[in-house]
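Undergrad: Take a look at these structures.
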Structure P
Amino acid sequence: MSFESIHNYYEKLVLAALQARPDNLLSTDDDYLSDIACVALNQLPARYVRHDVDMIFYMTPDERARMDEEVARAVRTAVEYVNQHRDTDRPRTISV
């Protein structure tokens, strides 16, 4: 059994929200964007789908609007959080 076609629907919404930001976050480094995406996604519920069209077809306009609002809030919060912690040392989790 292959799970390659399964993904969290919110991943695409978070990416779209990052692309739509007026502060041009996408011109920054990939690690920064990945950190923002992870922090944002960790604030959102998981909605796993095989095909995006299935999710869109079964969602009401109100559900879609609510999801867009949740994503926008999560991305704003993630940007603030990552910016506040960007220059701090990360704790070491593996002893070498």
Structure Q
Amino acid sequence: MSVSHSDVKQAAHLARIGLDPVQIDHHLQDLQQILKLVEQISAVDTDGIEPLSNPLDAIQRMREDLVTESDQHDKFQPLSAATQDSHYLVPKVIEQVTTE
């Protein structure tokens, strides 16, 4: 796949980026190098190779799911500005918009 000056101009236009001719040439060279690298990577034979979730084939250590803090509900509820039925009440932050 090749990239042309017009492709770079079109991409810059779509991204709303202003590029002068020198920058277009620079980005064109960069994109061509990136595409060469992608072609090289695509040419590698990966048949029979299983994908890895981790390049080191490491196993995530898991910890036991234990409660480490006591219930302090009764301690914090009185500090709240407003509560109702054991829930914290907060000010409404979404306004209703009406169209007329």
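Undergrad: Kindly point out which one of P, Q the value -19000 was derived from, the read-out being helix-only ellipticity at 222 nm (-39500 (n - 2.57) for each DSSP H run of 4 or more, over all residues; to 500).
TA: Only one of P, Q returns -19000 for helix-only ellipticity at 222 nm (-39500 (n - 2.57) for each DSSP H run of 4 or more, over all residues; to 500), namely P.
Undergrad: Given a value of 54, 34, 12 for semi-axes √(5λ) of the Cα gyration tensor in Å, calculated from one of P, Q, which structure does it belong to?
TA: Values: P: 27, 18, 12; Q: 54, 34, 12.
Computed on structure Q.
Undergrad: Continuing with the same structure: Tell me which structure, out of P, Q, gives 4.7 once distance in nm of label points 7 Å out along Cα→Cβ at positions 54 and 78 is calculated.
TA: Among P, Q, the structure yielding 4.7 for distance in nm of label points 7 Å out along Cα→Cβ at positions 54 and 78 is Q.
Undergrad: Looking at relative contact order in percent (Cα under 8 Å, 6 or more apart), point out which structure of P, Q has the largest value. Walk me through the numbers on the way to the answer.
TA: On the way: P: 39; Q: 16.
Greatest value across P, Q: structure P.
Undergrad: Computing FRET efficiency 1/(1 + (r/R0)^6) of positions 22 and 46 (r between Cβ atoms, R0 = 25 Å, to 0.05) gives 0.05 for which of P, Q? Each step should come with its number before you reach the end.
TA: Details: P: 0.30; Q: 0.05.
Corresponding structure: Q.
Undergrad: Still on this structure: Suppose Kirkwood radius over Cα pairs in Å, for residues 30-85 alone works out to 18.2; of P, Q, which structure was it derived from?
TA: So the calculation was done on Q.
Values in this text are rule-based calculations from the coordinates and carry no lab data. Bear in mind the structure is a predicted one, so any value in this text is a computation, not a measurement. Cβ atoms are built from the backbone, for glycine too; each structure is taken alone.
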